[in-house]
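Novice: Structures incoming, each one as structure tokens.
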Structure 1
Amino acid sequence: MTASPAIARILKAGSILLIVLGLPLGLALPGWWGWENQPVENTQAAILVFGFIHAIVLCRRADDRSKWLWLAGIPLWFVLIARELSFGAVLFPPTSLSDHGPAFSVNQLAYKPVITPIVLALIAFSVFVIVRKRLPALGLEVLREGRAPWFSLGLVAVGMIASSIAEGNFGFRLPIDKDSAQNAEEIIELGAYLALWAAQFEIAAALGAKGRL
């Protein structure tokens, strides 16, 4: 039995726990845990970095056909990391500080004008690889074999929706203080990232990728 399915199960279990317990954990933990550059946000960034490195390793060790899937995924992981780090703004002093934590703005970055073009170029590269290498056909093979990571991807969707609700989107406003709501939002989002990484492990197992982490 390979490591990929086992690791995916662990990641999915962690994802479920964080999504389900996001609200009570948000209330129980100190309010600053969900601030920028604090435990939950830093853990999110770490998980995304691990997913990014994992995709690179899979790309290097995969066969000639499936390596293109990982090559298409690498830029997307990079964009998620950049977004989580506010495109580097969190590496600089905050633009303001309130009772609800520091605020960082991309407007202070000298390279702000190139952020959007770079993000669009990376996404366009991924789309080009997907189309040029006919990766949808590879996906259909995984679907026919019944090995698509539907549950993990469902957790990603549920986690991102629940995180947005905790943030106050979709017309919802949780009857809790702002710091607790931010804690819940970030904890649930962390659960979604774990599920995304789990999906990558499951796809690797389905494709028979070599050298799984």
Structure 2
Amino acid sequence: MYEKEIQVKISEKPLNGNPSPVVTLVFSILCFVFWANYMGYLKEGSILAIGVLQIGVFPIYIIGAIILFTRGNDFAGNVFAIFATAFGSAAGLTHVLMILSLTHGIPFDYTICGILFTIIGACLLLILPGLRYASKVDFLIFLFGGLGVMFAGLSGAMSVPAYFPLLAGWFLFIDGCVGIYSFLSGMLGFCGLNIPTGKPFFSLPEAPKSSAVAVK
């Protein structure tokens, strides 16, 4: 009998593209918008406009999270899913409905959104240990983002000193600047231009050296 040689060609399906830069850009834009609001640069009706903007960016947040999940990036996928929920749909609808409620004389308690932001901001800070080996840019995005969102939440959830909203605004402004840098680094990286994002604040532990003693 003759043996028939069968050649099997295995082709791997390419992974989906990386949406991290564009989602980071969207978050950075929201940071600048909130900074401008806390600094008093925006005019009457700004809260309603911010709410519409937040609802508008919800799709890109959730799509980005789903793509990252399919790529196996569970950490970033969960983070962007949180952004989609907290900073997109929930906060956006809250701001829009708050203005509409005030217009029609319907009681509306914004404390709920303040509590939401406080918890999300605290959680962003609590997961910083998971970024100890990430680039400095990634670490700083979570650090200033967590501080800004938490102070913003505290300002809306309870009676706080007058400087709390200012702190929230400046933390978010810094975070927006770092986020823009991260966006540019990611986008130009797709084109083969490597922009440094900083070595990790913590070095990876060295692998244990093999023993030179022979086992008999």
Structure 3
Amino acid sequence: MESPYFHFGHYDWHVAVSSSSGLQGRPSVTLRRLTGFDHQCRVRYLVVLGEADKRADSGILDQLSDQEGRTPGWTCSRNRMLDLVQKDKLRLYFEMILANTTSEVKLQPVASHVTPVQCYDRDKQAWALEPDLHSDMLRFRIVYNAIHNVPRNHLRYVCWNAYLLRRASRGLVDSVCLSNGPFSNYYAQESSDDGIIMESDIPVSEVP
């Protein structure tokens, strides 16, 4: 069964509840984005199926909606669909918490040839991102290339998160948050930026 579409965070969405084995199966809830396929989108939401003593709670889910609008969704591992149905009805509570547009940057972490990749934020300010293999763990350095554009006698505050993307099951994309995020900094007008180091939990020895 599917919900009517709803609008949140500049996108249209709908929610579907399914089970591969009918009432005897485990219920799965899938969130799908219906608009804005030129970017990926990070979503945070929670799901409650059933009510009172017959309910299942997903907790807060943090997932990536890919460029086809798909998310990994949530499958209830503890209850059958039958356990959550009351009077032939299944109650679904669904709460959207955030939906942020994301940009994907592709890097080549090769020690012999480190090449920064330029990208832009929503204000069309230029940044550069490069891999750093001079530690036990793979790190990344992000530099605000347009720091000279900050108005004199002003500060610009920037806050962001960064994720590593990897292919998961069913062709979906899984994401792993960098270990020392979220990141933030105040920027004043300078001729150049020294950059900020972002750390991952991937050993450099595992990098091809």
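Where a number appears in this text, it was derived from the coordinates with a stated rule and is not lab data. What you are looking at is a predicted structure, and each value in this text was computed from that prediction instead of being measured. Cβ atoms are built from the backbone, for glycine too; each structure is taken alone.
Novice: Computing mean projected area of the Cα convex hull in nm² gives 14.8 for which of 1, 2, 3? Numbers along the way, then the final one.
Specialist: Values: 1: 12.9; 2: 22.7; 3: 14.8.
It was calculated from structure 3.
Novice: Consider the structures 1, 2, 3: one of them gives -500 for helix-only ellipticity at 222 nm (-39500 (n - 2.57) for each DSSP H run of 4 or more, over all residues; to 500) as calculated from the coordinates. Say which. All intermediate terms of the calculation are to be shown ahead of the outcome.
Specialist: Working: 1: -23500; 2: -21000; 3: -500.
This value belongs to structure 3.
Novice: To test your reading of the models, identify which of 1, 2, 3 gives 16 for relative contact order in percent (Cα under 8 Å, 6 or more apart) when calculated.
Specialist: Numbers: 1: 41; 2: 24; 3: 16.
Going through each structure in turn, the value belongs to 3.
Novice: Which structure, out of 1, 2, 3, was FRET efficiency 1/(1 + (r/R0)^6) of positions 74 and 194 (r between Cβ atoms, R0 = 25 Å, to 0.05) calculated from, if the result is 0.05?
Specialist: Details: 1: 0.85; 2: 0.45; 3: 0.05.
Among 1, 2, 3, the structure yielding 0.05 for FRET efficiency 1/(1 + (r/R0)^6) of positions 74 and 194 (r between Cβ atoms, R0 = 25 Å, to 0.05) is 3.
Novice: Tell me which of 1, 2, 3 gives 12.1 when you compute mean count of other Cβ atoms within 10 Å over residues 90-97.
Specialist: Working: 1: 12.1; 2: 18.8; 3: 14.6.
Derived from the structure labelled 1.
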